[in-house]
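Q: What follows are several structures.
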Structure I
Amino acid sequence: MAKRICFISKLNEEPLYEEMEVEFKYFNGFAVSQKQKSIADLHKNIKMINPSLKILEISTKSTDPIGIALSAFNLKFFDENLDKEFALENIFQSSKVFEFGGPFRELLNVSPKDAKRDERLKISGNLKCFNYDNENWELEPKTMFYDWIYIKALIRNKELSKKILDFDCFTDIEFNQEKSINCQARSAAIFVSLCKRNIINEVISCKKKFKEIYYMKPSENVQISLFDNY
């Protein structure tokens with residue numbers, strides 16, 4: 001058994017999204033088929049809790065082409081200064097500034113997997129901030145910079161921006177809340193909420209306004225065990 005968080009878009013009340021921790025059967029192994037079995041069981045258990053949710057797995061392991069396209073390895077971010085598109089993952093990793101190095105801009109020109117696994121990201125000391133377009137992004141609120149570049153990238157992709165609005169619950173089977181902070185499924189939930197509240201253009205164009213959404217704190221994770229309740 002394992003637990004993962006799903007991120008649920010909220011259209012009216014604050015905050016913008018809800019985090020719900022769900023227990024499910026995890027199938028060991030690195031094969032895509034094993035990951036997809038885990039995703040299926042996770043989604044089944046989410047549906048048992050709330051049948052009305054429209055769930056999308058966002059990762060390269062998704063069975064839905066939309067979820068695969070929305071992965072940070074595939075979603076493209078347009079850099080206006082370089083007049084070129086890069087995978088979102090490359091933008092994120094190449095913007096990290098550490099105590100003893102960075103940002104490592106050359107990570108823009110490698111594969112997303114190589115960018116994420118670059119040894120310098122592990123040996124350069126503590127992360128101090130992110131730097132993009134000569135602007136520093138502080139580490140608090142957590143996930144702000146990642147969410148911003150994800151939403152910025154998604155806005156530019158009109159087709160995906162439209163399709164994602166058909167969903168209101170997002171998962172990422174690779175995201176382990178005990179080990180990681182940033183999550184593309186969370187970014188997706190925020191995007192949908194901002195769009196459906198008709199404030200996305202206003203918020204994304206101003207760093208100060210974007211930062212304000214993080215003061216609408218999500219409630220504490222609701223821990224659900226289907227095996228206790230059903």
Structure II
Amino acid sequence: MSSLAQQVAGAGLTDRIFSERQLGDVLGGSAARRYGLVSRALKDGSLIRVKRGVYVLGRHYRSNPVHPFAVAQSLVPGSYISFESALAHHGWIPEAVFVTASVSPGRKTVQFQTGDFGAFSFHPLAIGDYRFLAGVDRIAFGQSIAFVAQPLRALMDLIALRKARWSGIDWLTGGMRIDHDMLLSLRRKDFAALKPVYKHKMVKAFLGALEDSVMTMKASQGGRPGHD
């Protein structure tokens with residue numbers, strides 16, 4: 001194991017994503033010495049640069065893989081995983097997702113292509129004040145943390161991104177292949193929590209129409225105890 005990897009492991013950062021400041025605290029010494037250690041570690045693969053100022057140990061020096069969701073958080077702090085990425089994570093859509101997509105607090109769409117962790121995209125949405133993390137959970141992935149949208153929040157974020165209009169439940173169950181049971185698991189309080197989130201009337205209208213359709217389906221099946 002390289003000298004740098006040994007020191008990082010000794011500091012308990014083996015499976016973590018860490019900043020340049022953390023790395024400097026671990027390595028100590030002069031700036032020139034740290035620069036030399038980092039340069040050698042990047043060349044021999046014991047250290048990977050996720051982006052400028054953010055690092056992780058190389059694959060052969062970690063005990064566990066680094067989850068893409070944790071990488072996304074390090075790329076754009078303050079963002080959260082959403083859209084198809086979160087829907088696939090929750091098992092709401094069957095398709096594999098090849099880009100880890102997030103909602104960002106910024107104003108511009110940003111994309112990253114990493115050689116070790118894949119592709120990432122970050123999209124701003126028109127969100128109400130103090131509602132950015134409504135319907136978003138803090139989840140541990142190994143020794144790292146990521147913020148991940150709950151299924152309905154991820155779905156409505158996707159609707160907001162695509163500027164989609166309500167065209168019936170079949171667009172979700174047929175076009176996106178979301179199972180009816182997933183939709184039937186939604187409760188009125190899930191919808192209520194998101195009503196103040198979105199600024200655009202079209203998104204609000206979609207959310208209201210989806211709630212009406214889900215509750216109508218539940219009523220037609222005699223209700224779903226514990227899910228209303």
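Any read-out appearing in this document is the output of simple, stated calculations on the displayed coordinates, not a laboratory observation. Being a predicted model, the structure only gives us computed values, none of them experimental. Cβ atoms are built from the backbone, for glycine too; each structure is taken alone.
Q: Supply the structure label, taken from I, II, corresponding to mean count of other Cβ atoms within 10 Å over residues 80-87 with the calculated value 12.6.
A: On the way: I: 12.6; II: 25.5.
The value was obtained from structure I.
Q: Using the calculated result 15.8 for mean count of other Cβ atoms within 10 Å over residues 184-191, pick out the matching structure from I, II.
A: On the way: I: 27.1; II: 15.8.
Comparing all candidates, it corresponds to II.
Q: Moving on. Which structure, out of I, II, was distance in nm of label points 7 Å out along Cα→Cβ at positions 8 and 40 calculated from, if the result is 1.5? Each step should come with its number before you reach the end.
A: Working: I: 2.5; II: 1.5.
The structure behind it is II.
Q: Assign the value 16, calculated as relative contact order in percent (Cα under 8 Å, 6 or more apart), to the correct structure from I, II. The partial results should precede the final answer.
A: Numbers: I: 28; II: 16.
It must be structure II, since only it matches.
Q: Now, a different point. Here Rg/Rh (Cα atoms, Kirkwood Rh), for residues 104-151 alone was calculated and came to 1.01; which of the structures I, II was it taken from? Mind dumping the intermediate values first?
A: On the way: I: 0.96; II: 1.01.
Source structure for this number: II.
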